[in-house]
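Read the figures in this text as sums done on the coordinates, not as results from a lab. Worth saying up front: this structure is predicted, and the values here are computed from it rather than measured. Cβ atoms are built from the backbone, for glycine too; each structure is taken alone.
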Structure 1
Amino acid sequence: MTQTKVLEIDLKNKEVKTTQGKIKFDMANFIPPMRALKLLEKIGLLEKGQKWVTVNPLTYETKFKNVFVIGDSCETYLPKSGYAAHSEGKVVAKVLAGRLKGKT
């Protein structure tokens, strides 16, 4: 069901209580709302109320020089997946290797 908010999950009775009523289930996959870790807010990489860390989409560098965020925590056009995070990590490695060699 879309456009509903989960209020309670009753595993014993296999029932989800929502703003649109109760939903019975035999098997369910509950996925919480996605967002970056609160820790990133505490250390200044994430603004209050923001779901994802803003990064340069070409380098994954944050507003702080030489600080990079990839994967589920960054705001990019890529999906939140292991494959995407792996690819982003390769980009960051290439950026860092270039910087160590004095390239921009």
Structure 2
Amino acid sequence: MFDIIMKEVKDPRLHSVTITSVKVTDDLRNAKIYFVEMGKDECSPEIKAGLTQAAGFIRRELGKRIQLRCVPELTFVHDQSFAYGNRIEKLLAQIAGQENKNDQ
């Protein structure tokens, strides 16, 4: 999937997108694709619009590459876990900085 987005989709808005996870339902009819925009905690509306617009093309390309009876419907979801991880990392660094001040 990442290969299709990076090499096949001609939309320049999507060149900073990273696919973090894909969850497919048991019946293989639906797939949630989790993504982040590199270097950002929030997803810009342009990225979401670009992915939604390219979903049909991506699905068609997947159909050519995989051997399934039906190709899953694609739903793109911004992955919040990276923003959460960044926030925790900042808080831990802040706590460590306060402890260093108190020790001196």
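Data table
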read-out	value
Structure responsible for -15000, with helix-only ellipticity at 222 nm (-39500 (n - 2.57) for each DSSP H run of 4 or more, over all residues; to 500) calculated and labels 1, 2 on offer	2
Distance in nm of label points 7 Å out along Cα→Cβ at positions 14 and 46 from the coordinates reads 3.5; which among 1, 2	1
Structure from which 88 was derived, volume of the Cα convex hull per residue in Å³, for residues 6-61 alone, options 1, 2	2
Highest-scoring label, criterion being relative contact order in percent (Cα under 8 Å, 6 or more apart), among 1, 2	2
With FRET efficiency 1/(1 + (r/R0)^6) of positions 22 and 78 (r between Cβ atoms, R0 = 41 Å, to 0.05) derived as 1.00, matching label from 1, 2	2
Structure (1, 2) behind the derived value 62, 28, 22 of Cα extents along the principal axes in Å	1
